[in-house]
Structure P
Amino acid sequence: MKNKFIRLAKPLLFIALLILLWQALFLLKIWPQWLFPSPIDVFATIFNGFVSGHFMLGILISLKRIFLGFGLSLIVGTVLGFLIAKFKLLQETLQPLILGLQTLPSICWLPLALLWFGLNEQAIIFVIIMGTVLSLTISVTDAVSHIPPAFINAGKMLGAHGFNLSRYIILPAILPNFLTGVKQGWSFAWRSLMSGEMLFITIGLGQLLMFGRELNDMAQVMAVMLIIIIIGVIFDQLIFGKIEKAVKYRWGLK
């Protein structure tokens with residue numbers, strides 16, 4: 001119990017120190033108040049945004065988009081990654097193309113998305129997918145390609161072939177690297193979502209961010225940024241963190 005309290009107290013103390021530093025910079029008046037608001041102004045904006053409901057609406061709409069886009073990317077990226085790792089022809093043809101496309105920032109796909117799909121949800125989902133699926137494909141391909149041959153040979157000697165070989169040998173072997181790729185893909189999905197929402201007139205966290213900029217309301221800009229950070233930390237700790245701990249425990253790393 002004491003150790004848990006200490007682990008919880010350290011990040012809370014660090015956050016408190018950051019807020020105090022923020023307040024100190026505000027009191028020094030290095031920047032104008034409208035350009036660098038105080039923590040109190042930002043927290044008040046968050047409170048008012050949730051009371052009015054537009055912050056919660058923006059969060060729900062953005063989460064709906066990212067779940068859909070990331071879910072499709074995860075399926076497509078995993079399948080493509082396995083196929084590329086398995087077939088040499090795809091390694092020589094499709095893999096270089098994916099590596100090249102990966103260098104494109106996700107915002108580069110927005111003009112094509114608007115031309116192909118118009119001003120609708122499909123355009124943003126497309127941007128999320130293109131900003132995420134390539135990273136996931138590369139991660140899965142690398143994870144499968146770097147499985148120690150001894151694992152495969154040992155599985156075959158024990159009678160594992162076909163589906164059983166994939167289920168009991170390949171999937172557990174790639175799980176640590178695959179999870180790292182999924183976490184990276186999740187961060188790419190958020191960046192792609194914000195790129196689409198900030199340049200596309202629609203409700204969402206990205207558009208709330210742009211509204212704050214257009215109105216010179218830095219309190220709203222910083223409030224939305226804090227909300228995005230908090231959402232990221234929640235998902236990292238409660239979902240990816242739990243899965244990662246379970247995988248490390250299974251592999252004897254913790």
Structure Q
Amino acid sequence: MTFPNISPIAISFGAIQIRWYGIMYLLTFVIAYFLTGYFAKERKVKIDQDFTGDIILSSLIGVVLGGRLGYILFYNLPYYLSNPADVFKIWNGGMSFHGGMLGVILGLFILSKIRKTPFYTITDTIVPIIPIGIVLIRIGNFINAELYGRITTSSFCYNFPTDLENCRYPSQLIQALLEGLFTFFIIFFLRKKIKTPGTLSWLFIVTYGTLRFIGEFFREPDPQIGLLPGSLTEGQYFSIMMILVGGWFLYKNYRTKGFTEGAGK
């Protein structure tokens with residue numbers, strides 16, 4: 001298939017460039033701002049506009065700092081040690097979901113202490129929104145022609161501008177479907193049935209980890225890392241950790257409270 005002729009740069013004002021990748025992040029947080037109030041009302045959680053703004057700001061700081069630091073430390077540390085100025089060029093890509101997730105968790109945990117609100121009350125409220133952001137960010141990766149898939153003879157492949165000689169899986173779109181849409185439908189349709197605090201959040205962790213693990217089979221491993229023992233990618237090892245940790249907390253919740261216990265506020 002022919003790669004769509006979409007410039008990564010959406011708007012240009014001389015030396016100032018606004019990329020689609022950055023717009024996808026901005027759009028994610030705009031959507032999150034409006035949907036947080038909707039899901040809070042649905043769960044009968046008292047979150048006003050100021051609190052919503054704090055949630056969005058904490059998540060934004062967490063995802064940017066955590067995502068960037070995660071990518072630098074986990075995926076490409078030698079390069080950034082040699083090119084320290086590139087640490088700040090996030091518009092060129094280079095964000096780790098797993099690092100961003102840890103950053104958001106830390107940011108929201110600190111916010112929960114400041115606001116004196118149960119941590120799970122916040123995370124269970126916003127977790128249905130996260131897969132929407134994943135879809136948008138993966139589309140941004142696709143437009144950037146980065147994080148593309150493995151070489152294939154399947155008809156479902158593209159000759160990406162950065163590798164015209166090989167036809168590759170559009171792993172960005174596959175991951176948008178698996179980690180984004182599939183995860184969204186699972187969380188969205190179970191959100192009212194699951195009442196025990198924290199269970200919905202940990203279900204997202206397990207679901208994302210499982211679907212990310214599958215999606216990685218279509219994605220080209222990072223060239224500076226390659227495949228690790230077991231012919232798995234680094235992303236798959238992080239996903240296994242998510243599945244194990246999330247699975248443990250789901251099991252613990254089920255054994256102690258069940259999944260349909262009335263949620264505490």
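Bear in mind that the values in this text are calculations on the coordinates, not laboratory data. Predicted model, so just to flag it, every value in this text is computed and none were measured.
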| query | Given a computed value of -18500 for helix-only ellipticity at 222 nm (-39500 (n - 2.57) for each DSSP H run of 4 or more, over all residues; to 500), which structure among P, Q does it belong to? | reply | Q
| said: Of the structures labelled P, Q, one was used to calculate Kirkwood radius over Cα pairs in Å, giving 19.5. Name it. | reply: Q
| note | Candidates P, Q; Cα extents along the principal axes in Å, for residues 22-77 alone computed = 51, 28, 14; producing structure is P
| Here relative contact order in percent (Cα under 8 Å, 6 or more apart) was calculated and came to 24; which of the structures P, Q was it taken from? | P
